[in-house]
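Structures given as structure tokens follow.
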Structure 1
Amino acid sequence: MNVKVQYVVNLEEIPKEVQKLLPVCENYGDRICNLGSLVEEQSFSLAMDEIESIRESMYKVDQRLADCQAILKGYLNVKSRPEERPPEEVPPEQSMEQMVALSESLKQLAERESGAQNDPTS
């Protein structure tokens with residue numbers, strides 16, 4: 001049974017992690033060439049066993065390569081995004097000044113509204 005393994009690494013360590021995950025180089029050419037000899041010698045059972053072994057090994061390599069490809073694709077997507085900047089912070093003094101000004105504006109508006117309601121000509 002195959003299971004998926006996940007773990008967290010720093011973004012800049014992704015290439016090194018992919019290098020660790022790459023499959024070990026194996027020379028399938030020689031193994032496949034030897035199949036011809038086994039068939040020629042009529043060692044069909046041995047040839048079938050070797051074919052099965054090569055296919056299983058190649059399947060594992062393919063799975064590992066697919067994992068590495070997916071990881072690199074995600075890495076490139078993240079690296080190609082523009083860098084996110086944190087929102088600019090308003091200094092506390094400026095924020096307080098804005099709040100006082102807003103409060104004054106609200107008071108003036110409230111005074112105008114109450115004056116307009118008390119004025120019988122409006």
Structure 2
Amino acid sequence: MKNLKVIRPVLPATDMSAELKFFDLLGFQSIYDSQLYFDKLDYAVLQRDGLEIHVQLQQQKDLPTSDKAQTIRILVNDLNAIEKELTDKGFQFKRQDNTAWETNEFRIHSPAHNAIIFQEDSK
């Protein structure tokens with residue numbers, strides 16, 4: 001029996017509003033948020049197609065720089081559909097096909113420099 005069920009990445013952000021707007025454009029909906037530690041939004045759980053991404057407020061000094069950003073990869077069934085959905089919303093990116101690791105993929109960055117890579121198997 002497999003014991004592991006799902007992974008839920010927690011991404012940092014200094015501007016929760018901008019980060020949540022970005023993920024909203026990616027089709028993620030907020031299913032939980034809190035103001036537990038600050039007088040403003042400090043944590044959110046976002047969901048799309050059963051996948052969850054958590055976003056947590058961080059101070060600027062604790063946020064990774066763009067060259068050390070957090071990266072998550074989302075394996076999709078139809079990369080062309082995701083590509084069209086996002087380009088229709090104004091996103092720009094360079095697609096890579098037939099990578100050395102046998103994927104087709106593209107990367108976009110959130111306002112907090114988190115890298116989101118959408119990929120499909122190329123074989």
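Where a number appears in this text, it was derived from the coordinates with a stated rule and is not lab data. For clarity, every value in this text was computed on a predicted model and none was experimentally measured. Cβ atoms are built from the backbone, for glycine too; each structure is taken alone.
0.10 is what came out when FRET efficiency 1/(1 + (r/R0)^6) of positions 57 and 89 (r between Cβ atoms, R0 = 41 Å, to 0.05) was calculated for one structure; which of 1, 2 is it? Walk me through the intermediate numbers first.
On the way: 1: 0.10; 2: 0.95.
The read-out comes from structure 1.
Given a computed value of 29 for relative contact order in percent (Cα under 8 Å, 6 or more apart), which structure among 1, 2 does it belong to? Don't skip to the end; give the middle numbers.
Numbers: 1: 29; 2: 25.
This figure was derived from 1.
Looking at FRET efficiency 1/(1 + (r/R0)^6) of positions 17 and 97 (r between Cβ atoms, R0 = 35 Å, to 0.05), point out which structure of 1, 2 has the largest value. Spell out each step's value before the answer.
Working: 1: 0.10; 2: 0.50.
Going through 1, 2 one by one, FRET efficiency 1/(1 + (r/R0)^6) of positions 17 and 97 (r between Cβ atoms, R0 = 35 Å, to 0.05) peaks for structure 2.
Taking distance in nm of label points 7 Å out along Cα→Cβ at positions 41 and 73 from the coordinates of each of 1, 2, which one would give 3.0? Display every interim value, and only then the final one.
Values: 1: 4.3; 2: 3.0.
Label of the source structure: 2.
Here distance in nm of label points 7 Å out along Cα→Cβ at positions 25 and 105 has been calculated and equals 7.0, so which of 1, 2 was it run on?
Values: 1: 7.0; 2: 2.2.
The correct label is 1.
Can you say which of 1, 2 returns 2.8 when distance in nm of label points 7 Å out along Cα→Cβ at positions 33 and 81 is computed? Before the final figure, lay out each step's value.
Numbers: 1: 4.9; 2: 2.8.
This value belongs to structure 2.
Have a look at 1, 2 and say which one yields -5000 for helix-only ellipticity at 222 nm (-39500 (n - 2.57) for each DSSP H run of 4 or more, over all residues; to 500), as calculated.
Structure 2 accounts for this read-out.
By the measure Rg/Rh (Cα atoms, Kirkwood Rh), tell me the structure among 1, 2 with the highest figure. Don't skip to the answer; put the middle values down first.
On the way: 1: 1.61; 2: 0.98.
Looking at the calculated values, the largest one is 1.
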